[in-house]
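**Student:** Okay, got some structures for you below.
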Structure I
Amino acid sequence: MNYLSPIIELTSLQSNKIFILREDSIPFSFGGNKVRIANEYINDAISLNKDCIVGYGSMLSNLCRILANACYSRGLACHIIYTDKPCDSNSIPYNFNLVKCCNAKVHFLNKDNKISDNIKKILQIIIDDGYRPYYIYGNEFGEGNEAVPINAYFKVYKQLYEYQKNKNLKFDYIFLATGTGMTQAGLIAGKNFWKGSEEIIGISVAREKKLAKIVIEKYLTAFNDRQLLTPPKAECINVIDKYICGGYGKTSYELLTFIKELYMKYGLPTDSTYVGKAFWGMYNYILENKIQNKNILFLHTGGIPLFFDNIKMLI
C-alpha cells in the first residue's frame, strides 16, 4: 500500500520552521511507521510461501501491535515473543492488549535460557503445529532479514524528495525517533540514492550512540547488497543518545511536561517511549546547537496507544 501522509507546518522555533510528517495518520491500526514496515515483512513472508508471522519485542512495541492486526486482517497466523511480562493488571500497555485482541499467540521469554534458544524452541513448536513460520528478524540469532524492512522508508524518502521538489522547499534537517534503526536506515538509503542534502538525525530512545550506529550500518549494508547499490558513508549515520531518560520506556518529569504541553498547545499526541522523547530531544538539540533559519522536518512515527498509557501521568 502506497500511503501518502500529510506534512503540516506546526510552529517556528528560533526562526526555524518546524514541519511534521504525520505518519500517525496512516489509516490502519492507529497508524505509524510500523504499518509500512509490517507490510514489507508480510509481503516478503507471503512471497516465500509462509503462513505464520513471528514477531519479537517489548509489550510497548508498536510493531508487535501492527503485525498482530495485519496478520488477522490478511488471514495469517501470528505469534509474538515478548521480552517482558506484565507486573500486574494496572501495568499492561494498550499495545499488548491490542495484540491479544487480534488473537495473536503470545509467548514470554524464559530468562533462564539464551534468547536464541527461546526463539528456536518457539519456532519448532509452530512448525510442529503445521505452520510455516516467518520470523521477522531472520534466524534464531536475529540475523538474515535486515534488508526487508529498510525498503519501507527508502520509498518514503522518495515521497519526501518529490514533495520538496513540487513545493519548491528544502528541508535542512529530518529528525525522528530511533529504536530498531529500521526507519532511519531506510531514510539514509533513500537520501543516498536520490542524492538528498538533508541532515538526518535519529534521537535514540534506548541504545547508546555507538551501538545504534552499528545496527543501522548493518541494515544499510544488507539493503544495499540486495539492491546492488553503493552504500552511504558511515558518517551519514547521525544518532543522538543524550535524551534517553535512563533507557527504553523510561521517562522524566521534564519529558512528561513537554508531552503535555505539545498536546495542549497543538493537539499533537506523542508518547514518552518514542515520539515524545524524540520531539523533546529535537527541541533541545535545536536550542543547544543554536540552529537558526532552517526548515526542519520531524517524523511523527505514531504509537498513539502509548499516548493513552501516559494519560494518568499527564493529569
Structure II
Amino acid sequence: MSEIDITKLKYSVKAFFASGEAMDLTGLCTSLTWGDEKNSIAQKADITLANIKIDKGYISDLIVLCTRVVIFVNDKEYFNGFVWDWDYTSALEKELSFTAYDRMIYLTQSKGNTYYSSGKSTQFLVEDICKEWGITVQYEWESWTHGKTPLKDMEVSTQLTTVLDEAQTKLDSEYVMLMEKEVLMIRKKGSNQDVYYFHGKNVESTKDHLTLQGLVTKVLVYGKSEEEQRPPLLETVNGNLDYGTLQEIVTKDSNKTLDDAKKEAQNILKEKGKPEETINVSTVDVPMMRKGDKIKLVAGNLSGYFFVEGVTHNGFEKTMEMELERV
C-alpha cells in the first residue's frame, strides 16, 4: 500500500486566460478546497483570494466567469476547470471567492433529445453522447446490450447516468464516471491500483450514522387491475424481514414480463434492502484520492475496505473529508 508524506506536499493554483497568459494565484489564496461530491458528476473547487491590485488591475477584474483554473500538487494537475460562480466582498477583507467546475458541468446544465434503437452497447451509447460535446471517453468498464433507449428532453449528464445505471442493474459491477485531464473516464468502482490505508494518527475523526428511513424489506408484484377491482397479487419478494415489514409495490403492465417485474423487485431490495449508512472520515490529505476509489480504514468502530463516495481536499490544512460506503 502506498504512503503519503504530507510535509512534502506543495499546493499551487494557476489561472489561464484566453490571451494565453497564465497567473500564479498561490500566494493570494486564503482558502483552497476541491473534490468530488457524492451526487455530482462534475469535480468542484472552492477558492478564496485576496483582492489585491497588481499592474493589470485588481484580481477581481482579472478572474472572471469562465476563467480556467488549475490546481497542482507537487506540479501534478489534480483539478482543471472553469470559474462558474463568482463573488466579491468589499468588506475589510476585500476577498474574491469563486467556485469552479470541470467540463462536466456543461453536461449538467445542457439538455439533449435523442433516441437509440435496440442492440447498442453501453460503451457505444456513452461515447456517442459525448462525441457531440467534443468529450473524449476512455471506457474501462463492462458493457451491456441495451434495448430501445429513448433519452428525450433530459440533461446530457442524465442521459449518461441513465445508460450507465441501466447497465449497472444488469451487470454484477458498479461504475464510476470522472473527468481526468480532459478525458472522461468510465471504470469499475474500486479498480484503483494504489489502495491507501488510513489508521492511527493519519485519521483525525470518524462518524458513522445508521437509519431505517427508506428501508424496504418486502416487495409485492401486482398485475394490471380491472376497473374498480383490486389488482391481482402475482409475486411476493422478501428481503431481510428482521427489521419488520417495510413494503414497496411493483406493477406488472403489458410492457413487462413477470420475470422483468420480479427483477425490478429484486433490484429495489438490492438498493434499499439494508439500513442506510453514512460514514464520514477526516484524514490527512491524499491529493490523488477520487470518488470511486477503494481504501482500507481501521479507526473508531470502522474496520475494513470502503469505497469513496465523495471527497473534499483542503489545500491549506493538508486534510481531506471523505464520505464512504462499505465494500
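**Student:** If distance in nm of label points 7 Å out along Cα→Cβ at positions 12 and 164 comes out at 3.1 when worked out from the coordinates, which of I, II was used? Please list the in-between numbers first.
**Tutor:** Working: I: 2.2; II: 3.1.
Only one of I, II returns 3.1 for distance in nm of label points 7 Å out along Cα→Cβ at positions 12 and 164, namely II.
**Student:** From I, II, which structure was FRET efficiency 1/(1 + (r/R0)^6) of positions 156 and 220 (r between Cβ atoms, R0 = 30 Å, to 0.05) = 0.25 calculated on?
**Tutor:** It traces back to II.
**Student:** Thinking of I, II, which structure, once Rg and Dmax of the Cα atoms in Å, for residues 124-179 alone is computed, gives back 18.5, 57? Numbers along the way, then the final one.
**Tutor:** Numbers: I: 18.5, 57; II: 11.0, 30.
Derived from I, not from the others.
**Student:** Tell me which structure, out of I, II, gives 14.8, 55 once Rg and Dmax of the Cα atoms in Å, for residues 28-115 alone is calculated.
**Tutor:** Values: I: 12.9, 40; II: 14.8, 55.
It must be structure II, since only it matches.
**Student:** Where is distance in nm of label points 7 Å out along Cα→Cβ at positions 44 and 244 largest, in which of I, II? Could you put the intermediate results ahead of the total?
**Tutor:** Working: I: 2.6; II: 3.5.
Structure II comes out on top.
**Student:** Out of I, II, choose the structure whose coordinates give helix-only ellipticity at 222 nm (-39500 (n - 2.57) for each DSSP H run of 4 or more, over all residues; to 500) equal to -4500 when calculated.
**Tutor:** The correct label is II.
**Student:** Between structures I, II, where is mean count of other Cβ atoms within 10 Å over residues 36-43 highest?
**Tutor:** On the way: I: 22.6; II: 17.9.
Result for mean count of other Cβ atoms within 10 Å over residues 36-43 over I, II: largest is I.
**Student:** If you don't mind, another one. Could you figure out which one of I, II the value 33, 59, 8, 0 for P(r) over Cα pairs in 20 Å bins from 0, in percent was computed from? Spell out each step's value before the answer.
**Tutor:** Details: I: 33, 59, 8, 0; II: 26, 51, 21, 3.
Label of the source structure: I.
**Student:** For structures I, II, calculate FRET efficiency 1/(1 + (r/R0)^6) of positions 140 and 204 (r between Cβ atoms, R0 = 30 Å, to 0.05) and state which one comes out highest.
**Tutor:** Details: I: 0.70; II: 0.35.
Once FRET efficiency 1/(1 + (r/R0)^6) of positions 140 and 204 (r between Cβ atoms, R0 = 30 Å, to 0.05) is worked out for each structure, I has the highest.
**Student:** Where is relative contact order in percent (Cα under 8 Å, 6 or more apart) largest, in which of I, II? Walk me through the numbers before you get to the answer.
**Tutor:** Details: I: 22; II: 16.
If we compare relative contact order in percent (Cα under 8 Å, 6 or more apart) over I, II, the biggest value is for I.
**Student:** Next up: Tell me which of I, II gives 10.8 when you compute mean projected area of the Cα convex hull in nm², for residues 132-283 alone.
**Tutor:** Details: I: 10.8; II: 13.9.
Source structure: I.
**Student:** Starting from the value 3.6: which structure in I, II was distance in nm of label points 7 Å out along Cα→Cβ at positions 188 and 212 calculated from? Write down the numbers at each step before the final one.
**Tutor:** Numbers: I: 1.1; II: 3.6.
Structure of origin is II.
Quick note: the coordinates plus some simple rules give every number you see, no bench work behind them. Just so you know, these numbers come straight off a predicted model, no measurement behind them. Cβ atoms are built from the backbone, for glycine too; each structure is taken alone.
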